[in-house]
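Chemist: Each structure below is given as structure tokens.
Just so it is clear, none of the values below were taken in a lab; they were calculated from the coordinates. On a predicted model such as this, the values are computed, not experimentally measured, just so you know. Cβ atoms are built from the backbone, for glycine too; each structure is taken alone.
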Structure I
Amino acid sequence: MDAVTVPAGTFHAFHITGKDPTGRLVREYWYAPDIKGLVKQRVFHPYGVEDRELVEYTLKATIAPAP
């Protein structure tokens, strides 16, 4: 896992890459299991690179089932 820092904080995240049929890198994702979501995404376009980063998040409380 990678340590990834974005505006919402620093997260331990899996780094996932996607390539086109020629093997060229076209997408990168950083998935943080602690918040069950993406914290960063990078897309490589012919005209440049687009980054999207998590700015804020809220975790919902889990309720234990009744016995």
Structure II
Amino acid sequence: MNMSIGPFNLIFLAIVSAVVYIAGFYCVFKNKLGPVGILTVLLFPLVGSLVILLYSLTRKESSIKK
């Protein structure tokens, strides 16, 4: 059983990581999360970006009125 990591796997991982990182920064600036959001993305690039994305997707919109 060959479980080696090839160049295509590394390229795919790098592209996915870059997309998640960019999306995390986009959500930080779009939602104006401040320095805590920026530090989260900078100090923990992949996990921090995923946390920011999940926070942005699950947060309640207060501007929607019934």
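Chemist: If relative contact order in percent (Cα under 8 Å, 6 or more apart) computes to 30, which of I, II did it come from? Before the final figure, lay out each step's value.
Modeler: Working: I: 25; II: 30.
So the calculation was done on II.
Chemist: In addition: For helix-only ellipticity at 222 nm (-39500 (n - 2.57) for each DSSP H run of 4 or more, over all residues; to 500), the calculated result is 0, so let me know which of I, II that is. Mind dumping the intermediate values first?
Modeler: Details: I: 0; II: -24000.
The value was obtained from structure I.
Chemist: Between I, II, which one scores greatest on mean count of other Cβ atoms within 10 Å over residues 17-24?
Modeler: Numbers: I: 8.4; II: 15.4.
Checked I, II; max of mean count of other Cβ atoms within 10 Å over residues 17-24 sits with II.
Chemist: Taking mean count of other Cβ atoms within 10 Å over residues 25-32 for each of I, II, which is largest? Walk me through the numbers before you get to the answer.
Modeler: On the way: I: 16.9; II: 14.1.
Evaluating mean count of other Cβ atoms within 10 Å over residues 25-32 on every structure, the highest lands on I.
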